[in-house]
1. Supply the structure label, taken from P, Q, R, corresponding to helix-only ellipticity at 222 nm (-39500 (n - 2.57) for each DSSP H run of 4 or more, over all residues; to 500) with the calculated value -8500.
2. Can you tell which of P, Q, R yields 22.2 when mean count of other Cβ atoms within 10 Å over residues 72-79 is derived from it?
3. Can you rank P, Q, R by mean count of other Cβ atoms within 10 Å over residues 128-135 and just name the one with the largest value?
4. Looking at structures P, Q, R, which one was distance in nm of label points 7 Å out along Cα→Cβ at positions 160 and 192 calculated from, given that it came out as 3.5?
5. Name the one structure among P, Q, R that distance in nm of label points 7 Å out along Cα→Cβ at positions 56 and 168 of 2.6 was derived from.
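Throughout, read-outs are computed from the coordinates displayed, never taken from laboratory work. All of these numbers come straight from a predicted model, not from anything done at the bench. Cβ atoms are built from the backbone, for glycine too; each structure is taken alone.
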Structure P
Amino acid sequence: MQYERAIIRLSPDPEGFGDTPDKLEAGDFSSDVPLQHTHSNFEDDEIGLYVGLWDTETMVEAGGPYECDEFMWLIEGECQIRNNRTGEIETVKAGTPFVIPRGYDCQWHQPGYLRKFYVISEHPGEEIPAAPAHEGIVIPKADAILTEVAEDAPFAITSGASPQHNVCYKDTTGRFFSGTWASEAFESGQRPFPYNEFAYVQDGSITLTGTDGADQVFNAGDAFFIPEGVECDATVVNSVRLYITVIKPD
């Protein structure tokens with residue numbers, strides 16, 4: 001399937017979602033095989049990048065080192081992630097973002113229905129690290145202290161504020177990172193986007209404009225994905241605060 005390289009708006013309930021169940025293997029679960037569905041918004045097998053929507057019913061996955069770095073935004077339900085070394089269980093509820101690091105020895109326990117946006121980084125040329133970049137799940141703080149974006153700024157600011165960010169997680173390669181990004185009012189010029197980025201609008205609003213001149217407005221509660229190389233600019237009229245996940249090119 002070919003995926004359009006353009007600004008992509010993610011829907012929590014896309015047309016046809018739930019019509020076709022995922023094909024699952026019994027060996028991947030310590031429970032009965034559940035009913036799950038996946039809606040893919042973007043895939044790039046060359047760099048192991050996958051973005052979309054997923055749901056599941058009650059289940060327990062087979063435990064072991066997590067095979068990817070994955071950012072999730074829980075839309076509905078809650079999940080429990082068990083640390084297989086300590087037995088500690090961390091619970092994440094709807095309305096919360098979190099990251100499971102690649103190589104984290106854990107087990108997913110699912111009590112009831114769950115729906116989420118996901119961003120998976122599973123580079124085909126990399127082995128699962130012997131030790132994860134962080135021992136445990138990582139939850140960006142809603143009130144994280146932000147510092148000015150010193151490098152790799154996503155937008156070419158032409159006027160207004162200087163965006164700030166807080167990186168709460170970075171993988172062992174430095175290519176995948178996640179955290180918070182915020183800014184007061186600004187305008188930017190159009191240029192190719194420097195990397196792949198998923199964003200969930202925590203507060204405020206941001207307008208993105210592609211080469212076709214069409215504006216896309218993203219308000220609190222909206223999610224979008226910009227593939228690397230897509231030409232666009234951004235405008236923030238008042239302020240915006242985003243949860244972000246970035247996958248840099250090789």
Structure Q
Amino acid sequence: MAIILGIETAASICSVALVKDETLLSIRETVGLREHSAALTGFIADVFNEAGLSYHDLDAIAVSMGPGSYTGLRIGVSTAKGLSYALDKPIIAIDTLKALAWQALHKRTLENIPMHNSLFCPMLDARRMEVYTALYDHQLNEIQAVNALVVTDDVFREFADKEISYFGDGASKCISVFAEKSNFTFWENIVLSAEAVCMLALNEFENSNFADTAYCEPFYLKDFVAGKPRVKGLYQ
């Protein structure tokens with residue numbers, strides 16, 4: 001049996017979940033922007049209290065590693081590393097887009113929708129018409145690697161014989177681009193969640209696939225570009 005704490009802070013959602021084997025014990029999440037630093041530690045305490053467990057009951061800490069928000073990822077990974085050092089528990093690094101694809105697959109499985117000919121295309125907003133994306137099959141095998149993609153009407157043309165379901169906070173801006181493509185379907189209300197992070201981490205735990213706590217870093221995919229602070233009178 002494995003008890004795993006999951007942390008998801010790669011985008012606007014701050015989510016924390018506690019799972020024992022494949023049973024969700026507790027979850028806390030908010031969709032408020034830039035609330036990660038204020039909410040995360042409180043959410044962690046809440047899920048342990050609700051489950052009636054101690055921090056020392058943990059077997060591992062799973063964290064969403066990106067791509068995604070630079071600040072959000074730093075907060076999530078730093079918190080996971082702090083817990084790992086304090087509790088002497090391993091870290092399991094989870095690909096954010098794969099976790100989002102798990103969410104979609106899980107939801108459609110519950111709805112008894114057949115998906116054997118489908119490809120899953122999670123999309124996270126990377127500003128303008130660019131998204132962080134990848135392609136997975138119905139068993140979450142990676143068909144196309146994670147990349148930063150500028151969305152045009154000829155993307156994924158090599159998969160014209162497949163049904164492609166796209167979702168996530170970067171997907172809605174692609175609806176007009178894919179409107180004429182009969183094999184593209186937009187799925188609403190598929191969002192990041194720490195539950196997916198935990199569920200994917202269970203297999204990694206069984207295989208002792210742990211990250212090096214000292215050296216694990218978020219997967220940003222693109223370099224961080226800082227903007228000028230908006231402080232009145234600072235610039236002429």
Structure R
Amino acid sequence: MPDNFNSFQFTFSEVAPTISEVLDFVHSTDLEEEHPAVVFVTKILAELNFDTGITGGYIVKEIGGLNVKEGTLSITGNELNPGRQVCGYIKESTQAAFFLCTAGEDFTRMTNDLNEQGDIMEAYLMDAIGSLTVENAIGLIHESLRVSFLLQELKISNRYSPGYCNWPLSDQQALFDLIGENPTGISLSDSCLMTPRKSVSGVIGIGKNLKHHEYGCKICTNTSCIYRKLLSGETA
């Protein structure tokens with residue numbers, strides 16, 4: 001199996017959220033068309049036109065060992081500690097895809113500019129657009145992975161990221177070390193936060209006997225989780 005990073009690039013138009021998706025994400029679906037938030041989202045989505053910067057991909061590795069009780073995942077020369085919850089979700093996996101994806105620096109720059117200008121509502125909405133953009137991008141990558149392994153009669157899991165589902169954020173460094181050189185341009189700070197800010201990383205299990213597990217949002221206590229917001233419709 002080739003041990004290389006499968007890379008993807010998108011234009012904004014390919015992964016842009018819709019107006020309704022943005023308003024739903026910020027729990028503002030009942031606003032009138034003349035509301036400033038609706039006017040801003042409509043205008044900015046029509047104006048944004050990135051041809052570069054939205055990029056991501058994955059690298060597939062054979063799993064050397066997976067211990068649900070200890071919450072560890074072993075890959076040749078590396079060990080991750082996703083915790084019992086994530087390991088339980090992917091326990092039937094024989095391979096794993098480790099992914100990175102970013103919406104690029106533009107969203108961070110524009111959000112910061114709006115904040116500095118005192119446009120707090122607009123900055124909040126721009127931040128939401130960035131979050132949805134990177135989720136749409138990794139969603140397309142996830143689907144491409146699913147189709148490629150479907151041809152091999154293999155199933156894939158949901159995607160899980162450090163900082164969510166009780167996977168310690170501190171394990172981010174081990175994940176980046178495992179992925180190695182890649183073209184996304186995402187860097188990691190000493191506190192394990194990614195730059196650009198609108199970036200995601202994590203693991204997707206792969207296996208013939210893999211069973212689909214729903215996200216555990218109903219029992220999760222992380223109120224800032226984007227998956228919890230998207231799937232449960234909570235008003236956090």
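1. On the way: P: 0; Q: -8500; R: -11000.
Computed on structure Q.
2. Details: P: 18.6; Q: 22.2; R: 15.8.
Considering all the candidates, the number was obtained from Q.
3. Numbers: P: 15.2; Q: 20.4; R: 23.5.
Going through P, Q, R one by one, mean count of other Cβ atoms within 10 Å over residues 128-135 peaks for structure R.
4. Q
5. The structure behind it is R.
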